[in-house]
Structure 1
Amino acid sequence: MRAEKQNLTKEYLARLNASPFFIVVNYQGLKVGPITELRKRLNKAGAEIHVVKNSIFRLATQEAGVAELNGSLAGQIAVITGKKDISSAAKVVKTFNAEFDKLKIRFGYLNNNRLESSDLLTLADLPSIEVLRSRLMGVLLAPATKLAVLLNTPASQLARVLQARVDKGE
């Protein structure tokens, strides 16, 4: 293997190892302007996209220990990696595809588990991690709030009865 090809393979291997996920998309038919816009959007979501040769990416995934890709690398592909959650990156890709209709999600991997395009679209529909955390906190705090209200109810009822007697003048 040529030295240039080895360097590229090592670069992609480092990207794959640094990211908990990757998404493979077909970008055929997209011009430079829309791809630049996609890069900006993915940057805001904590992800990045790189156009890669199929053979180099196949070698990098083999060295990274990703399961066999079974010939799913064909055509013009780009790989999306990131350090944050996969849901936000998938959401960006989904909204971008709705606008430009050229980007096709092929498949992805999350912690060495293969995700098909339908799985990634389901992840894109999930709320953000902050919203999920706040919902979870609401669920966890609800019983404590109800307990505090229940413990407080008899004392407040007694106070109302005493106040009513005072108001009547008894």
Structure 2
Amino acid sequence: MNAPPTTEMRIHSDSPQRSEQVGAALGKLLEAGDLICLSGQLGAGKTVLSRGIGAGWGAIPPLSSPTYNLVHEHQRDQDSARLLHIDLYRINGPADAASLGIDDILDSDDIVIIEWSERLSDTLPPDRLRIDIELGGAQERELIVCAQGQRYRTLLGALKQAALLRS
């Protein structure tokens, strides 16, 4: 089976605040069932970006690192939608992820953000928004946003139009 076409955008972030702004712009665009997959080295800023996504979406409580509780559930005031923030750093593979109910999570209408998504890349749906975070200087990051599938190409186009972004 051929992989779906991928569209890519690079965003330079010169600070954690900038990464949160980018995340907030993305969070405002999310719809039920969206899957955001984050990867990058330890300390790259996956949780900072996730916190921004949650803020833009309206998450209550604000997102924090789910490293010890592998799945955090968030809601918002205006509806009954849920955002699930998952951290796969401590899993050892698909069997561990299965014990979290990852298949049910991915089949739901919840918005899902997965940190350390590369640990399950072979079992994740092909359609998703993937963000790879590369370290630059002390505060600098390069966010490589890859849209896989039509919904995510549309989402990426909307993100490109967001006024907060400067590529």
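Upon calculation of helix-only ellipticity at 222 nm (-39500 (n - 2.57) for each DSSP H run of 4 or more, over all residues; to 500) from the atomic coordinates, which of the structures 1, 2 produces -20500? Going through each structure in turn, the value belongs to 1.
State the single structure among 1, 2 that was used to calculate FRET efficiency 1/(1 + (r/R0)^6) of positions 73 and 153 (r between Cβ atoms, R0 = 30 Å, to 0.05), giving 0.60.
Working: 1: 0.00; 2: 0.60.
Structure of origin is 2.
Looking across 1, 2, the calculation of volume of the Cα convex hull per residue in Å³ that yields 167 traces back to 1.
For the structures shown (1, 2), FRET efficiency 1/(1 + (r/R0)^6) of positions 113 and 145 (r between Cβ atoms, R0 = 25 Å, to 0.05) is largest in 2.
One of 1, 2 was used to compute semi-axes √(5λ) of the Cα gyration tensor in Å, for residues 57-136 alone, and the answer was 21, 15, 13. Which one was it? Walk me through the numbers on the way to the answer.
Working: 1: 24, 17, 10; 2: 21, 15, 13.
Only one of 1, 2 returns 21, 15, 13 for semi-axes √(5λ) of the Cα gyration tensor in Å, for residues 57-136 alone, namely 2.
Each of structures 1, 2 was scored by mean count of other Cβ atoms within 10 Å over residues 25-32; the highest score is held by 2. Taking relative contact order in percent (Cα under 8 Å, 6 or more apart) as the criterion, the largest value within structures 1, 2 is that of 2.
No lab work stands behind these numbers, since they all come straight from the coordinates. Keep in mind it's a predicted model, so treat the numbers as computed, not measured. Cβ atoms are built from the backbone, for glycine too; each structure is taken alone.
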